[in-house]
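Structures are listed in the sections that come next.
Read-outs throughout are calculated quantities, based only on the coordinates presented, and are distinct from any laboratory measurement. If you're wondering where the values come from, they're calculated on a predicted model, not measured in any experiment. Cβ atoms are built from the backbone, for glycine too; each structure is taken alone.
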Structure I
Amino acid sequence: PAPIAVAPPPAPVPAPVFVPPPPPPPAAPTFVGVAEGEWIPRLGPKMKAGSRVAHQVFKGPFGPSPQSLFAVIIKESQFHCMVMGDDNKSWPAGPLHDDFWLAHTVLAVSFFDADRDGTLDALVMMKIEDAAGTPGSFNALLRWTNMGLRRMLNLEGRIQEANSVAKVRQILGV
């Protein structure tokens, strides 16, 4: 008789391995616009006579507390900004552009990690003009330090031609 071929037993099927999906990225910090009724009693007394808020005031995790106020102010025809913590202590900064330019319009304010150091920075995009009325634009980047607000001059030069927050972020690679 001929030998009978016997097939080897089937290989065991490995049990399915469940690999959990990666955790979602952390949520972007939340900044909200603040109504005048909330910011005027707090910021108003800290503002120099004749100055005014130039853009929406924001509340969020930039500066000394998780719910700090951030305002761009026109003071003496120039853009400045102020951060105020929950304790109503304020830190002014400015001007946000060279002295020979005059404030015209704030185009945008945005918060993101401009230098990839793990902390939020503020971008203020502005229309400005010289004394003759010739228009220009300027983009200022600010970081919070334990000494207050500081302009990020090392990065500002790279973003002056940008005309949108998206373009600034693209240039900075963030």
Structure II
Amino acid sequence: MRKRNRCMHDFHSAQVIGVLFKTNNYNEFQLVKNFLHYLKELDSKIIALGYIDSKKVPDYYLLVKGINFFTRKSVNFLYIPKHEAVNDFIEQPLDMLIDLTTEDIFAIKYIGALSNAKFKIGMRQKRMEKYYDLMIDIEKDRTLVNLIESIKHYIPIFAGSEKQM
């Protein structure tokens, strides 16, 4: 794994934001799309990568531009994702990485760990402590809605902190 340059960002200072998510239903996907729209309104370039726990991407996901997907079919027997979109996402020079998964999915955590993003955010999980810079405890309400609202709440608070980590 390469050494990364850590640097705290808020939604305004981050020029390129990567968003990782898992979705298996339309309602979850709508929440993610709304969050991506929120980020775009702040003039950031958004790169989104979604995991679908099935062998095929449902058609309604394919109609959305600017979001790449990988499926269970592109994960090998070690649960390591083998997909061009995954490799491209990992190589992106991101200012901020936001992991929106509320489950412990190895393929997503693998991508989050390997990303060279300067500032990584996700749900609090013991196994990700050495990889993520800001972890949000949502154990009392482990929902995507709560995670998104918590991220929107806490990122501006930390923006006033020292930028170099």
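Could you tell me which structure in I, II was used to calculate distance in nm of label points 7 Å out along Cα→Cβ at positions 83 and 107 as 0.5?
Label of the originating structure: II.
Given a value of 1.2 for distance in nm of label points 7 Å out along Cα→Cβ at positions 19 and 115, calculated from one of I, II, which structure does it belong to? Intermediate results must be reported in sequence, preceding the final value.
Details: I: 3.8; II: 1.2.
It was calculated from structure II.
Quick check for you: by FRET efficiency 1/(1 + (r/R0)^6) of positions 59 and 99 (r between Cβ atoms, R0 = 25 Å, to 0.05), which of I, II is greatest? Mind showing how you got there, number by number?
Working: I: 0.25; II: 0.45.
That would be structure II.
Work out which structure the value 12 belongs to, where relative contact order in percent (Cα under 8 Å, 6 or more apart) was derived from one of I, II.
Values: I: 12; II: 27.
Comparing all candidates, it corresponds to I.
Could you figure out which one of I, II the value 111 for volume of the Cα convex hull per residue in Å³ was computed from? Write out the running numbers ahead of the final one.
Numbers: I: 197; II: 111.
Considering all the candidates, the number was obtained from II.
Quick check: 0.00 is what I get for FRET efficiency 1/(1 + (r/R0)^6) of positions 11 and 51 (r between Cβ atoms, R0 = 30 Å, to 0.05), calculated from one of I, II. Which structure matches?
Answer by label: I.
Work out which structure the value -9500 belongs to, where helix-only ellipticity at 222 nm (-39500 (n - 2.57) for each DSSP H run of 4 or more, over all residues; to 500) was derived from one of I, II. Present the calculation step by step, with values, prior to reporting the outcome.
Values: I: -3500; II: -9500.
It must be structure II, since only it matches.
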